[in-house]
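A.B. asks: Listed after this line are the structures, all set down as structure tokens.
Derivation of every value follows stated rules applied to the coordinates shown; laboratory data play no part. Model, not experiment: these values are computed from the prediction. Cβ atoms are built from the backbone, for glycine too; each structure is taken alone.
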Structure 1
Amino acid sequence: MSTPADGETTALRRPDPVRWIWYALGGRLSRRYSAWVLHDTTTRTWVLRHMARAFVQMMVPIGAVLIFLPGEFWIRGMAALGGLLLGMFYSVAYMPEAAEHRVKQAGYPVGTATAVREDAARVREAEDSVRRRAAAAKRAARYRERQGR
């Protein structure tokens with residue numbers, strides 16, 4: 001795992017709910033959360049985490065539409081739903097760039113998140129390959145046993 005640009009290593013420390021909301025809304029966390037930001041943008045569930053942050057970001061304008069716009073609630077609700085769907089579409093379209101921006105804000109060089117995710121994918125693929133080979137060997141042994149060889 002890379003370290004922040006200033007060379008300081010940090011432990012994986014999760015932010016409290018208030019700081020997480022600040023982070024989800026695009027705010028920068030202090031250096032002590034740098035390792036967590038890298039983990040947040042590179043773990044297996046990074047796509048779901050990104051979508052949760054995007055959803056939190058959109059709750060502010062969606063809430064404003066539902067509360068302050070005049071008209072029947074179902075019309076405001078449909079407008080809010082349309083905005084939410086469009087916002088999630090754009091959020092998913094720019095997911096890798098947004099993750100890299102968050103990692104850069106945490107003090108890591110640009111491209112760190114992508115490199116960590118690619119390394120993890122290579123490790124997972126190697127482990128899956130070993131597992132598949134072992135399963136194939138086991139099936140072949142059972143087949144040979146049934147054939148009487």
Structure 2
Amino acid sequence: MAEDNTPVFNIQRMYLKDLSLEQPNSPQILLEQQQPQVDINLGMAAEAVAEGIFEVTVTATVTTKVQDKVLFLVEAKQAGIFEIRNVPQEQMQGIVSIVCPQMIYPYLRAIVSDVCTRAGFPPILLTEVNFQAMFEAQQQAQAAEANGGSRIITGAN
């Protein structure tokens with residue numbers, strides 16, 4: 001019987017892996033009338049959990065401050081389990097770093113917005129993210145680091 005080398009890509013599960021909400025300066029800070037500053041950081045991680053099975057996570061950390069005091073902080077980590085088999089190795093990193101996060105991110109956006117609303121604040125709407133551009137920037141940074149951070153300049157003297 002011949003071995004089946006057909007590429008496989010299946011979503012096994014999407015789930016909320018971690019969620020936290022902190023309001024360290026409540027209730028006093030809620031009396032402030034100033035517009036808060038919002039800082040949003042995104043992170044992405046992937047790891048193999050079994051042969052051909054990968055967990056990919058996208059994390060959003062939203063910190064809102066009034067002056068130098070934290071109004072609220074939300075950290076949400078949305079994850080997905082993906083079956084990826086018989087895919088050429090050179091395509092694997094792109095699938096795990098671009099395709100999978102693009103599938104996870106809408107769930108993360110909804111969770112962050114919902115948690116802010118349930119906490120009594122206006123919803124924070126995370127902007128769309130170009131995971132392809134993020135991946136390419138990361139690849140360029142790694143290549144520059146591998147070259148010792150130096151640039152090769154060619155041309156006539």
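A.B. asks: Have a look at 1, 2 and say which one yields -8500 for helix-only ellipticity at 222 nm (-39500 (n - 2.57) for each DSSP H run of 4 or more, over all residues; to 500), as calculated.
C.D. replies: 2
A.B. asks: Computing P(r) over Cα pairs in 10 Å bins from 0, in percent gives 10, 28, 23, 16, 12, 7, 3, 1, 0 for which of 1, 2?
C.D. replies: 1
A.B. asks: Looking at structures 1, 2, which one was relative contact order in percent (Cα under 8 Å, 6 or more apart) calculated from, given that it came out as 23?
C.D. replies: 2
A.B. asks: Given 3.9 as the derived value for distance in nm of label points 7 Å out along Cα→Cβ at positions 22 and 126, which of the supplied structures 1, 2 does it correspond to?
C.D. replies: Going through each structure in turn, the value belongs to 1.
A.B. asks: Something else: Of the structures 1, 2, report the one carrying the highest value of FRET efficiency 1/(1 + (r/R0)^6) of positions 14 and 86 (r between Cβ atoms, R0 = 30 Å, to 0.05).
C.D. replies: 2
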